[in-house]
Structure formats: C-alpha cells, structure tokens
Structure I
Amino acid sequence: MINRVDANMNLTKVNEILVSTPFSEFFRNASSQEKKRVYLRVLESVSKQQEAIIKQARLSTVTTQT
C-alpha cells in the first residue's frame with residue numbers, strides 16, 4: 001500500500017507493485033567505490049559534452065559577428 005497525493009492534494013492509498021530496474025538495483029546494491037567510479041565517468045562525459053557545446057557556441061558567435 002502506497003500513500004499518494006492527487007492533483008487536489010487528497011491523500012489516497014494505492015495498491016501498486018513497484019518494478020525494480022537495473023538502475024535502481026545498482027544504486028541499492030553497488031558499493032560506495034563502484035558508485036564513485038560511475039559518478040566520475042558520468043561527470044567526465046558530461047563535462048566533455050558541455051565543453052563541446054560552449055566551443056560550438058563561441059564559434060557560432062564569432063562567425064555571426066564578422
């Protein structure tokens with residue numbers, strides 16, 4: 001039984017079966033060291049993507065100004 005608040009802010013009890021996913025299993029069962037390794041890989045990847053977007057935006061700004 002799960003408590004849920006609906007759009008009208010009414011608390012209702014709902015029978016719901018929650019399905020476990022590989023993502024949730026990882027965060028429940030992985031060691032702290034494994035989680036840190038994954039976080040680091042994700043942050044490195046996102047940083048590279050952000051740098052590429054910033055570089056592209058700067059190049060775009062330069063070409064539109066000339």
Structure II
Amino acid sequence: MSESTHRALLVIIAVLAGVIISLIAGILSTAGGAAVSSAILLGGAAFAGAVTLLLAIFYALRLL
C-alpha cells in the first residue's frame with residue numbers, strides 16, 4: 001500500500017470517528033433537554049474537536 005493511500009485511509013478513519021462522536025454528543029444533549037439548535041452546535045463542536053484530536057494523535061505517532 002502506498003504512503004498516500006495510507007494517509008488517506010487514516011484521515012477517513014478520523015472523519016468517520018468524528019461523525020460517530022458528533023452523533024452521540026447531539027443525541028445525548030437532546031435527550032438531556034437541550035434545544036435542537038443547541039444539539040446541532042454541540043455535535044459540530046464535538047466533530048471538530050474529535051477530528052483535530054485524532055489527526056494530532058496520528059501525527060504524533062508519525063502515522064501521517
């Protein structure tokens with residue numbers, strides 16, 4: 001597998017994990033009584049934070 005394919009797969013993994021995390025955050029905040037707009041905002045923040053953290057971890061481990 002080439003290095004560019006390897007990097008692309010790691011980025012895709014980070015994005016998909018971010019989507020899952022943002023969905024869970026949005027669902028939990030809605031279940032907690034937050035408004036839908038607040039849940040969407042929280043999900044977006046969770047997505048951005050998760051993807052940034054995962055990419056930083058991959059970079060620190062010299063995988064990217």
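Values in this text are rule-based calculations from the coordinates and carry no lab data. All of these numbers come straight from a predicted model, not from anything done at the bench. Cβ atoms are built from the backbone, for glycine too; each structure is taken alone.
Listed values, structure above:
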item: Label whose coordinates, when distance in nm of label points 7 Å out along Cα→Cβ at positions 9 and 25 is calculated, return 2.8 (choices I, II); result: II
item: If helix-only ellipticity at 222 nm (-39500 (n - 2.57) for each DSSP H run of 4 or more, over all residues; to 500) is computed and equals -22000, the structure in I, II; result: I
item: Computed 15 for relative contact order in percent (Cα under 8 Å, 6 or more apart) - originating structure among I, II; result: I
item: Which of I, II leads on FRET efficiency 1/(1 + (r/R0)^6) of positions 17 and 41 (r between Cβ atoms, R0 = 35 Å, to 0.05), largest value; result: II
item: Origin of the derived value -0.69, -0.72, -0.76 (log10 I(q)/I(0) by the Debye sum over Cα atoms at q = 0.12, 0.13, 0.15 Å⁻¹; candidates I, II); result: I
